[in-house]
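Student: Structures follow.
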Structure I
Amino acid sequence: MKKYLALLIVPVLFFVASCTDSTTDPVVEQTTGSVFLQSSPSNAIILLDGVDAQKETPDTLKNISSGDHQITLRYEGYYDSIFTVKVTANTVINWSPVNLRPKTTAYGPIKIWETTGTTASQPSGLILSTGTTASSSSAAIDLLYYSNSASVTYELRSSDLITTTARKTRFKASGVKDVNDGVTAPTYDAASWTNKIPDRDTTQYYFVYDNDQHYAKVKVVSYGDNSGQEAYVNVQIVYNKAYGEKRFK
């Protein structure tokens, strides 16, 4: 009886072994890769092929199909940075840090009038961010063309010199004439920046730091008077729309 059982077991074992040897797991070919992205400033929104990836720099885009893909980095106050990345399967691409370019806007020349003896049609105040004029009494102005005939004082002043609740603007001489030179502004510090500048210095522009922590450049390009009456200056502005950004290119 044992002999017969042994004969029955052997074929079963052979059948199981045969099934095991002939079966293999399917090989899944990896066809996706990843891209690690950094930017200056950081926290730029990442778009993949025009679609918001719901990520901000620095971060990694994972499981991207092999091939060319368009990536966009977006940050308020800066131009979009758009580039193409060739994704390779099973590979993490470490993309070089992207320096986003700040948006700057040029205004002017803009005529602003002295504060003494002028009318409503001759505004003395200037709003830097929009390059527009307004009354010296406006809460929106950043600076004004201050005049005092009695003391023979004529200068471009920060609006906070009118009242302690006004917007604070500070200036620093550049020593350079070309307001469009693209030079980076020095870092603002209370000790070396002033709250007023000469009204007839056309030899150089002045760096500006406004109440909203934006940098700008202001230059007096010309000056004169209205038929021997009210004085005025024409100013040129380059305003940096990127918050806290000192670069101008």
Structure II
Amino acid sequence: MLLPIVSSRKLMSHLILQKEKPFSGFIESFQKHEFSEYHSGLSVYMCEYNTEMFSSDIYDKLTFQEPTHISKAVTKRRAEFLAGRITAMVALESLNARDVSVAVGMQRNPIWPEGYVGSISHTSKRAIAAVSPSHAATLVGIDYEEIIPINVATKIAPQILTSDELHLYYQLSMGFAQFFTIVFSAKESLFKAIYPKVEMYINFSEAKVTEICTAKKTFTIELCSTLLSDELEVGQVFKGHLLLDETSITTMICTS
């Protein structure tokens, strides 16, 4: 069962990029992300948005209404939801999708139009969406994180990191906050990618990052338990992409 949110009418990307800028103030910038070049058929877009400029009136310019459960949330949550959905719809439109609707499932996960797979992530300032035709990719997961402060990372590390990941950390030349954020984000990307198949949330202990190469902008992550017999089994390895700077981490898993 889906919660109806988005109509099937197109939201053209020029509505974001045109000179009139109908979301001016809320959407501050919009650009195609470099991850788009990493896989054939993949479209990745990112926007920067201003939570303080969010208004429910923005929906008057769109083809869908704000979901009831989102409208009851705090402004930050309402703003990040809208920014994420706009970004996802533009990514779909860039692929010439006939339907750019992105519904919400019972677990509040995005439901993509038939024939497409994708993923959405956001912080308080940026939203990113990765979308691919299902014939070009079977799994897509993306995650964007601001670097987690060292005091927070240290506190929650026992719930996130495995002993093997701690061993990996001591082999790398990077600060703990950056390392922890990469691992956290990589697991989020994996869990988002496989959620449509397993339809359940995964514990952080059920996967481990086994390799991080900042020079090649890649990481490797492995399942520590079987989540779906004959398809997502213990020991299965996924290759991912990462992009990092002084303040943020972006990770993505896309498999064909």
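Values quoted throughout were computed directly from the atomic coordinates according to the rules given, and no laboratory measurement underlies them. For clarity, every value in this text was computed on a predicted model and none was experimentally measured. Cβ atoms are built from the backbone, for glycine too; each structure is taken alone.
Student: Once FRET efficiency 1/(1 + (r/R0)^6) of positions 113 and 233 (r between Cβ atoms, R0 = 35 Å, to 0.05) is calculated for every structure in I, II, which label goes with the largest value?
Tutor: I
Student: Another question about this same structure. Computing helix-only ellipticity at 222 nm (-39500 (n - 2.57) for each DSSP H run of 4 or more, over all residues; to 500) gives -3000 for which of I, II?
Tutor: Structure of origin is I.
Student: Here Cα extents along the principal axes in Å, for residues 169-208 alone was calculated and came to 25, 24, 14; which of the structures I, II was it taken from?
Tutor: Working through the options, I get structure I.
Student: While we're here: Out of I, II, which structure matches 1.4 when distance in nm of label points 7 Å out along Cα→Cβ at positions 137 and 217 is calculated?
Tutor: The read-out comes from structure II.
Student: On to the next question. Which one of I, II has log10 I(q)/I(0) by the Debye sum over Cα atoms at q = 0.08, 0.10, 0.13, 0.14 Å⁻¹, as calculated from the coordinates, equal to -0.31, -0.49, -0.83, -0.96?
Tutor: Value -0.31, -0.49, -0.83, -0.96 for log10 I(q)/I(0) by the Debye sum over Cα atoms at q = 0.08, 0.10, 0.13, 0.14 Å⁻¹ corresponds to II out of I, II.
Student: Suppose you compute FRET efficiency 1/(1 + (r/R0)^6) of positions 33 and 73 (r between Cβ atoms, R0 = 30 Å, to 0.05) for every structure in I, II: which one lands on 0.95?
Tutor: Source structure: I.
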